[in-house]
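Below you'll find the structures, each written out as structure tokens.
Only the coordinates and a few stated rules stand behind these numbers; no lab work does. Worth saying up front: this structure is predicted, and the values here are computed from it rather than measured. Cβ atoms are built from the backbone, for glycine too; each structure is taken alone.
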Structure 1
Amino acid sequence: MKLKFTLTILMLSLFVSCKEAQEKADMILMNGTLYTVDEATPQAQAVAVKDGLILAVGSDKEMEAYQGNATEMIDLRGKTLTPGWIESHGHLMGVGYNKLELDLMYVKTYEELVEKVAEAVENAEPGSWITGRGWHQDKWIQQPERMVKGFQTHDALSAVSPDNPVFLRHASGHATMANAKAMEMAGINLLSPESQKQTVEGGEIIRDDLGNPTGVFTERASYLIARLVPEESPERAEQALELAIQESLEKGITSFHDAGSEQDVIDLLMKFKSEGKLGIRLYVMLTGRQPELIEEWYEKGPMIDPDHFVTVRSIKLNCDGALGPRGAWLLEEYLDRPGHFGHETLPMAVVTEVSEKALQLGFQVCSHAIGDRANQEILDRYEAAFAKFPEVKDHRFRIEHAQHLHPDDIGRFGELGVIAAIQAIHLSSDRPWAIDRLGEKRIVEGAYVWQKLLKTGAVVSNGSDAPVEPLDPIPSFYASVTRKTLEGTPADGYEPGEKMTREEALHSYTLAGAYAEFEENFKGSISVGKAADFTVFDRDIMQVPEDEILESKVVMTIVEGKVRYSLD
């Protein structure tokens with residue numbers, strides 16, 4: 001009896017010693033609903049964090065062993081915690097600059113756009129530029145009386161801005177609108193013979209029946225005006241970056257794939273990182289619009305950040321336009337503009353050249369493709385490059401958007417291991433009018449075909465394409481699982497067989513996003529040893545009725561185990 005009592009005391013002593021020796025957490029988040037995106041433990045109540053990494057995951061009771069005197073305890077009070085959301089395709093500086101310029105995303109008519117410009121002119125010095133972004137003629141509730149090739153004309157805009165050049169970017173970024181003053185400065189004058197002869201490879205100056213420019217420029221033609229807009233100052237760039245970081249954190253974004261940046265942006269990100277002001281993790285795609293920049297990086301090779309905050313290892317190629325301005329490159333003509341097939345905005349020979357060099361030098365290629373012709377051409381070039389360098393097994397080449405595919409090309413994503421970097425929110429915004437561009441057959445067979453892609457074994461990451469759409473991932477999550485407009489129509493969603501499950505949608509915004517940047521072993525799920533990057537919602541987005549998803553709010557964003565944003 002005495003021996004048994006002694007053994008019991010010894011075992012209790014050992015248990016207490018082990019518990020005391022247990023590594024203590026810097027932070028414990030408890031009393032929540034955790035969706036881990038980890039198949040081994042799909043759900044939990046609490047998570048412990050140490051040195052910016054996940055120390056343990058489990059029940060509230062299990063996490064008690066990791067609580068020390070200095071541990072920060074956060075009571076989630078039943079709220080929902082997921083891995084930090086990853087924006088897999090956005091334009092970081094664009095998000096910031098959008099807050100410093102005219103925001104035209106929510107204007108409902110051309111008249112409202114003109115009113116906003118008129119207000120800006122009143123507060124501007126004569127001769128100064130008025131810039132903005134976000135207009136989309138197909139989303140207006142009422143079309144202007146005069147339209148040319150599906151676009152408004154500059155007349156009303158020019159009337160309110162006679163002394164100020166105006167340059168307004170389409171929501172897609174693939175078209176622009178300028179007033180008479182800006183066109184005059186660019187040498188594109190009304191009835192000018194030289195202007196009428198002017199053409200742009202990979203773009204179009206929209207003209208009326210008399211050959212006069214209407215003020216709308218698509219794709220590469222926009223450069224005729226854009227080159228005259230004054231460059232941004234370093235101070236304004238820093239302000240834009242600060243605003244973009246804050247917006248990301250407020251929307252629960254912990255990592256951001258920046259889809260095409262120049263060296264000055266990379267330098268600014270590094271400056272912010274060194275000053276401790278970055279706040280979110282950046283995966284930067286080098287802009288393919290600057291061949292000399294790409295050559296410089298070929299010499300240097302990829303920059304993979306051991307701190308996981310600023311990595312540069314991919315190249316962004318812009319290969320066609322967007323459906324809105326009828327710039328997406330199609331195999332068959334536009335239904336609402338016969339004889340027009342969109343634009344090849346980059347020679348396909350460049351895709352071949354960059355793909356082959358990238359495979360040899362360790363870079364990933366991310367090609368913008370919306371139309372079925374563009375997607376097919378890029379897949380052809382990727383496939384040829386993979387065959388030429390078969391020793392490269394883990395290339396993870398991507399197609400950005402992959403919005404409209406020929407049925408014969410859908411299976412190639414899985415077969416070739418090409419990532420489909422989609423933005424589900426485009427379905428909500430574009431599908432109501434996209435059918436006018438493509439017709440029902442092409443829409444049903446190959447547009448926004450997320451389930452078809454997933455069934456091929458393809459990785460499908462998700463995002464917003466901000467500032468083309470708002471950065472908020474909630475609307476994109478809603479579109480992923482409902483395939484409805486943000487007004488909730490149609491009742492069953494467009495082509496409902498292509499809906500994602502909520503688990504698939506969450507995966508697309510977390511672990512798939514991490515995979516798309518070679519970081520799935522570091523982040524993207526709530527697993528021991530991974531980054532303590534979390535997004536906390538005010539309700540259970542995995543369980544609430546569909547019509548409540550859009551009411552969800554981010555209440556906390558945690559990056560590297562630090563609370564970077566809190567609604568309270």
Structure 2
Amino acid sequence: MRYTKQPPVQPSMPKTLDALLGSLEAAKSRFGPGATRETKMLLEQLSRHKFTDAKSLLRFHECLLFLRAFPHSASLVPKVEKLLNTFPDRIEKIRARGADMSVFDDFDTSGVAGTTMQDTLNFEAARWVVHRIPRNLEIAWDDYAEDYQAEHSMGTTWPRFIPLLAEDADVEANIPWRRWLDAARGRERDLEFLISQFERLPVTPREPAEIYDSLRIPVRWHLQNLKLSRTRNWSHPRRFYFHTGPLIMRSQVSLAKELAKPAPQLKKLSTSEGEAAMQTIREVMLVRYRELYGTTLGDPRSVVRADLGADSEGRGVVIHLWNLPPERRLPLRAYVAGFTLKNGVPINYIEAIGVCEWIEVGFNTFYTYRQGETAWIYAQALRCLHAFTGATTISVYPYQIGQNNDEALDSGAFWFYRKLGFRSGRADLEKLARKEEQKIAADPQYRTPRRMLKCLAEAHVFYELGRGAKTDQIGPWDTFSTRNLGLRVNRCMAREFGGNARRIRQASVLQVTRALGLNPARWTPSQRRSLENWSLILALISDLARWSPEEKTGLIEIIQSQSGANEMQYLGLTQRLPRLRSELLRLGSSDSWL
């Protein structure tokens with residue numbers, strides 16, 4: 001019997017908007033034969049749909065962004081990009097219909113092209129955005145002028161650069177602040193004028209930010225179809241990775257195996273390339289109402305890039321990491337920030353802070369991409385951090401796993417880390433976690449109650465390379481915190497120096513320079529600042545003067561390098577002085593003094 005080849009059966013396509021969107025949300029993560037065809041058919045139908053409400057339009061937007069980061073095929077990419085470019089017009093149409101636009105105001109859903117955003121930016125962020133999109137910015141006077149606290153701040157600050165304003169500000173009521181500003185700024189835009197005046201103040205480099213930030217000026221920016229919008233903030237990689245098979249699930253990821261692989265190659269970028277990376281992350285964070293110290297103030301000269309490749313091993317992932325410039329360094333810990341591009345789409349940000357072999361790691365995958373191989377990408381971020389910092393003890397902040405973080409509790413973040421091999425830093429919570437694991441093993445339908453997740457989130461979780469996962473042994477860094485060091489210093493200041501910060505700093509520097517036999521007269525101002533900060537800790541070491549000459553030389557090198565050009569060199573030096581590590585652990589572990 002002869003069989004006639006039949007054409008492939010076309011999937012029955014739902015007709016309602018909600019059903020179409022539901023089908024696309026399912027199809028975006030379904031890969032394999034027929035997946036591209038099905039997704040294209042859904043996109044074609046949705047492209048013709050006249051959206052009338054914000055929530056449906058937002059669902060469409062998030063699906064498109066996911067498909068841009070995790071595309072099924074080359075032919076899908078231009079179609080997705082073309083649809084994303086229609087969003088300013090779509091937004092304007094639903095706005096004209098009187099749709100509720102508040103759905104675009106949340107952290108996870110902001111930044112859509114065509115929308116307007118508003119936030120109180122700090123000085124550095126405001127200065128950057130004024131230069132980046134000056135024509136799209138304005139001060140939100142309608143939310144500011146009637147604020148009594150803001151009026152008080154203007155009265156104490158603006159007379160610094162608006163002549164004779166004190167004549168009004170010191171004695172009058174109902175001061176026409178905008179008239180004064182308009183008279184002084186001439187043809188400059190109001191925010192541009194204010195930023196330029198703060199830049200010219202005859203004060204120390206950090207003071208303009210302190211003074212400006214006290215004003216709490218609300219800034220409004222219109223995204224229109226700007227490239228920095230979340231809708232269009234992607235680039236074309238040299239090679240795409242197209243997903244033709246299932247995504248990597250968390251259960252398939254072995255952190256131990258990933259970290260045992262050869263270290264990724266970290267390419268040092270030129271300063272101009274580093275500037276471009278800084279520009280990208282500032283845009284990424286701006287349109288998500290987010291800010292990290294290191295994303296605003298990162299050092300473009302320190303940026304490295306790990307291109308994991310566009311094959312099945314690298315899956316189109318590129319990770320950038322960088323440090324802080326010398327003038328912005330933390331007093332003791334080294335700092336790393338970064339972000340990941342997936343096929344040219346920013347999908348997360350990374351933060352790591354530590355000393356010696358210990359780093360605390362923050363990792364946040366943006367809401368849109370959390371169904372996209374998050375555990376595997378997290379493992380690659382840790383591989384890069386290990387290669388960049390040399391750290392072998394990784395801890396995760398309690399906030400990341402649910403402490404005062406409803407989103408982390410709702411997503412079961414504790415189990416994300418637990419199933420990758422992290423253990424609790426508290427013995428009692430480790431026992432609770434193991435009991436929960438036994439319940440889950442006995443009953444696959446069991447779900448850890450929210451109250452239990454809150455309890456489990458009360459301590460850091462740890463992963464130690466080469467030590468084995470979920471060990472019963474207490475780790476050396478389990479109760480350490482630089483906060484403990486700071487509190488110890490401040491108690492000493494209260495007890496021995498009458499609460500006088502200047503006196504304890506002077507006395508500590510004198511004590512440490514004598515113990516180490518050094519003369520910092522020829523040190524740079526930044527090196528002397530490092531000496532002052534470190535002296536507060538080192539003065540607590542009673543036998544510092546009896547350290548060996550080699551140990552003293554190593555300690556002096558650490559202090560000097562703390563403000564040097566390469567922050568990772570500083571971190572590496574702290575990993576090579578065991579006696580300093582022991583003293584930091586002794587002084588900074590909570591059970592040693594609390």
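Looking across 1, 2, the calculation of mean count of other Cβ atoms within 10 Å over residues 162-169 that yields 15.2 traces back to 2.
With mean count of other Cβ atoms within 10 Å over residues 82-89 derived from the coordinates and found to be 16.9, which of 1, 2 does the value describe? Going through each structure in turn, the value belongs to 2.
With Kirkwood radius over Cα pairs in Å coming out at 25.1, pick the structure among 1, 2 it was computed from. This figure was derived from 1. Suppose you compute FRET efficiency 1/(1 + (r/R0)^6) of positions 266 and 482 (r between Cβ atoms, R0 = 25 Å, to 0.05) for every structure in 1, 2: which one lands on 0.45? Comparing all candidates, it corresponds to 2. If you line up 1, 2 by mean count of other Cβ atoms within 10 Å over residues 178-185, the top spot, with the largest value, goes to 1.
Looking at FRET efficiency 1/(1 + (r/R0)^6) of positions 474 and 514 (r between Cβ atoms, R0 = 30 Å, to 0.05) over structures 1, 2, structure 1 comes out largest. In this comparison of 1, 2, the computed figure 21.9 for mean count of other Cβ atoms within 10 Å over residues 402-409 is attributed to 1. Quick one: helix-only ellipticity at 222 nm (-39500 (n - 2.57) for each DSSP H run of 4 or more, over all residues; to 500) came out at -13500 when computed from one of 1, 2, so which one is it? Source structure for this number: 2. Taking relative contact order in percent (Cα under 8 Å, 6 or more apart) for each of 1, 2, which is largest? With respect to relative contact order in percent (Cα under 8 Å, 6 or more apart), the highest-scoring structure among 1, 2 is 1.
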